[in-house]
Structure 1
Amino acid sequence: MMVQLLKAKVHRARVTSTSQHYEGSLTLDVEYMEKAGFLPHEKILVGNIYNGNRFETYVIPGERGSRTVQLNGATAHLGDTGDALTIMTFAFYTPEEAAEHHPKVLVLDENNQIVRQEG
């Protein structure tokens with residue numbers, strides 16, 4: 001049996017821009033992706049803290065150090081610049097792995113600076 005647990009999350013990431021004409025996805029500063037362990041094109045679940053929207057998409061790397069959090073395509077209709085998001089990814093673990101698992105967590109401030117990192 002496998003169980004699905006939170007693998008990693010970036011909490012309180014502020015939307016820096018939106019692009020309705022892009023094909024889709026969420027662009028995220030590659031530094032955040034690396035620190036949280038997100039892979040390019042990995043499926044993510046996003047919760048908008050401001051309006052309650054939740055949606056699935058995939059993550060693509062943005063410029064390192066840019067602090068970019070950009071909603072693309074259809075997701076651009078689910079948030080506005082300045083909204084705070086929780087960006088999550090999940091993985092399957094054996095019960096033995098689950099007993100020892102601790103997700104990676106990045107917490108950002110209102111300027112998308114990392115203020116806490118766990119895991």
Structure 2
Amino acid sequence: MRYIRYACIATFAVALIAVALANRTVVTLKVLPDEVAGLFAVNPSINMPLFVVVFGGIIIGLLVGFVWEWFREHAMRAEASKSSRNVRRLEREIARMKGQSADSQDDVLALLDKAS
């Protein structure tokens with residue numbers, strides 16, 4: 001199983017390297033289009049290889065998706081936490097009630113109850 005995982009990681013790494021080598025042309029990224037930049041008299045830009053732009057977009061998209069999903073599942077996590085607290089409370093109550101019923105029983109039955 002470990003070798004299959006290593007083979008998948010190696011295949012993925014080779015594919016990423018191939019994409020990076022095929023897209024190493026330098027591109028210019030601009031914050032605003034040229035027409036809009038003329039209105040503001042400023043147009044910040046940066047030159048970088050295309051594969052960095054592609055991989056950066058993938059990473060940013062994954063991060064935004066993870067954060068979005070974390071916020072979306074907040075209600076489910078809160079409900080699970082509330083249910084867990086309720087279960088612990090009920091288990092304590094059951095244990096307390098078993099202790100009270102053992103006092104009212106016969107001594108032999110109480111010992112058997114405590115043993116199990």
> Of the structures labelled 1, 2, which one yields 1.92 when Cα Rg over 2.2 N^0.38 Å, for residues 52-91 alone is computed from its coordinates?
Replying inline: 2
> Quick one: FRET efficiency 1/(1 + (r/R0)^6) of positions 44 and 76 (r between Cβ atoms, R0 = 35 Å, to 0.05) came out at 0.30 when computed from one of 1, 2, so which one is it?
Replying inline: 2
> For which of the structures 1, 2 does the calculation of P(r) over Cα pairs in 5 Å bins from 0, in percent return 2, 8, 7, 8, 8, 9, 8, 7, 6, 6, 6, 5, 4, 4, 4, 3, 3, 1, 0?
Replying inline: 2
>> On relative contact order in percent (Cα under 8 Å, 6 or more apart), which of the structures labelled 1, 2 is highest?
In response: 1
>> With helix-only ellipticity at 222 nm (-39500 (n - 2.57) for each DSSP H run of 4 or more, over all residues; to 500) coming out at -2500, pick the structure among 1, 2 it was computed from.
In response: 1
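Any read-out appearing in this document is the output of simple, stated calculations on the displayed coordinates, not a laboratory observation. No experiment lies behind these values; they were computed from the predicted model shown. Cβ atoms are built from the backbone, for glycine too; each structure is taken alone.
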